[in-house]
Structure P
Amino acid sequence: MVNESDLIFARGQEDVEERTRRHLRGVRGCIEEMRAVFLYRVNLHEIGITTLQRFEQELRGIHEQLDTDTTLKAALHNVDAIIAAIQDAKTSIYLAIDLQNMRQTYENRKRLYSEYRNIAHALTRALEHLLAIPPR
């Protein structure tokens, strides 16, 4: 969760401030849930294309909001780093989907599990940036 004291708002913007904090808590929760799936929540054999596509769609939505919402951009000092980490996660998801569609050889399975680790790592970086205390 973003440390709420780290968000910068002008006086009189309590509604905007609360909406932004609530939104960022939701973003963090969503990313934490996805990360947990790749790290420990499920058996990696159970992760299918449908799950990967759903995660990609959620990340795409987060990416779009961070890229276009001026209030979020103003509140966070490290939006570009968060977006870069999300983009890395999406790229690994695309590769994982491609690998799921390929013949399931030993090498392809190893590559698939490696992409799952890459996804978890990218999501961890996004969370770290969301938690980073921005300079004042």
Structure Q
Amino acid sequence: MTMVPAYDKQITVLLVIDPYNDFISEGGKVWDRLKAVAEANGCVPHMVQVLNAARKAGLRVLYAPHRRYRPGDYESWKYIAPIQKAAWSRKAFEYGTWGGEFRSEFAPQPGEIVVNEHWGSSGFANTDLDLQLKKHGIHRLIV
């Protein structure tokens, strides 16, 4: 019998990062780059299992979404990171489109927290993620 680890619900949170259709759904703008590895490892089904288990266990769930493309993003930036340039050029996670929506299985439920969108590769930089963790007394992250 597999033992399930016990987590203190008061200080533990599941952090869901960028569950956009463009990332993890067939037809998404970035999916073709990730598909082989994601499917070989059962990435999306395992992510759904973890999310459902966390909810069932009563763990708090936080979402750290990437900035969704909007016209004008990065146009006046003097320095742009390669990952930002790539996302901008393909309009990844475009606001108001299917690709810029969370995959349906990952839709936040009442009481779950969606932090400010991050512009780079970090869910902490220029967001309220740190504030939300401190506000709720969170010391342990499940990512």
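Tell me which of P, Q gives 33, 12, 12 when you compute semi-axes √(5λ) of the Cα gyration tensor in Å.
Working: P: 33, 12, 12; Q: 28, 20, 12.
Checking each candidate, the match is P.
Which one of P, Q has helix-only ellipticity at 222 nm (-39500 (n - 2.57) for each DSSP H run of 4 or more, over all residues; to 500), as calculated from the coordinates, equal to -9000?
On the way: P: -24500; Q: -9000.
Derived from the structure labelled Q.
Can you tell which of P, Q yields 20.5 when mean count of other Cβ atoms within 10 Å over residues 85-92 is derived from it? Walk me through the numbers before you get to the answer.
Values: P: 20.5; Q: 16.4.
Label of the source structure: P.
Identify the structure, out of P, Q, from whose coordinates distance in nm of label points 7 Å out along Cα→Cβ at positions 29 and 117 was calculated to give 3.2. Please list the in-between numbers first.
Details: P: 3.2; Q: 1.0.
The structure behind it is P.
Readers should treat all values here as calculations from the given coordinates under stated rules, not as data from a laboratory. Remember, it's a predicted structure, so these values are computed and weren't measured experimentally. Cβ atoms are built from the backbone, for glycine too; each structure is taken alone.
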